[in-house]
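Before anything else, here is the set of structures, which you'll find just below.
None of the figures in this text is laboratory data; all of them are computed from the coordinates on show. Model, not experiment: these values are computed from the prediction. Cβ atoms are built from the backbone, for glycine too; each structure is taken alone.
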Structure 1
Amino acid sequence: MILYNVTSHVAPEIESQWLEWLNETHLPEMMATGVFTSALVLRVYDGFEAAETAYAIQYSANNHDDLDRFLKENKQKLKLQSLKLFGENVLQFSTQLEVLSQHS
């Protein structure tokens with residue numbers, strides 16, 4: 001399994017609007033690409049109160065080929081939507097992770 005992790009630093013003044021957009025618009029669009037099998041929304045917690053709130057969204061894909069296809073076909077379009085709506089109030093970076101093992 002491959003995880004596509006997007007970490008977003010969100011300015012407090014738009015946090016509720018961003019969360020609404022994330023849950024009602026962005027996540028359904030990401031899942032509709034057919035690449036991801038699930039998505040997990042996490043609040044980044046570092047034990048300190050910060051100027052902005054950070055979130056990590058982890059999208060699960062079955063393999064590298066599916067994720068590469070997504071990145072080529074959809075990433076820029078979806079990224080531009082966020083930039084158009086929120087500008088520099090949301091700063092993001094992404095990482096790709098390969099799950100080697102999982103324990104319960």
Structure 2
Amino acid sequence: MSTHVAMPPIYYADARQQVQYTPEGPQPQFVLDSDQAKVVLAGLEAGQRIPVHPEALAVYIFLDGQGLMQVGDEQFPVGPGALVVVPAGVGRGMVAETRLAFIATRVG
């Protein structure tokens with residue numbers, strides 16, 4: 001008989017209120033950090049960037065602000081409601097044109 005520990009639900013009425021902005025750059029707030037997935041809330045001030053880097057399969061959902069996301073050789077404008085799915089191993093990075101908030105989910 002296997003032992004299964006149920007994880008309690010995680011709920012934020014407005015996830016944007018959990019995002020932290022600092023002059024030093026993104027300070028990701030881990031919502032979930034497990035073997036199966038990692039979910040973070042993060043924010044960038046205008047002009048801040050995350051350098052292009054390869055990573056596991058990831059999904060980005062943008063909550064606030066405007067910016068550009070680099071995925072491989074393509075660049076996408078991002079803002080509230082934008083969703084970007086990046087395949088495993090593909091470089092990704094972003095730059096904030098205004099204060100930018102997003103959720104990033106890394107799978108695997």
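Details
- Which of 1, 2 yields 12.0 [mean count of other Cβ atoms within 10 Å over residues 32-39, calculated]: 2
- Comparison of 1, 2 by distance in nm of label points 7 Å out along Cα→Cβ at positions 8 and 72 - largest value held by: 2
- Structures 1, 2, by relative contact order in percent (Cα under 8 Å, 6 or more apart): label with the highest value: 1
- Value 18.8, calculated as mean count of other Cβ atoms within 10 Å over residues 64-71, assigned to which of 1, 2: 2
- Structure responsible for 0, with helix-only ellipticity at 222 nm (-39500 (n - 2.57) for each DSSP H run of 4 or more, over all residues; to 500) calculated and labels 1, 2 on offer: 2
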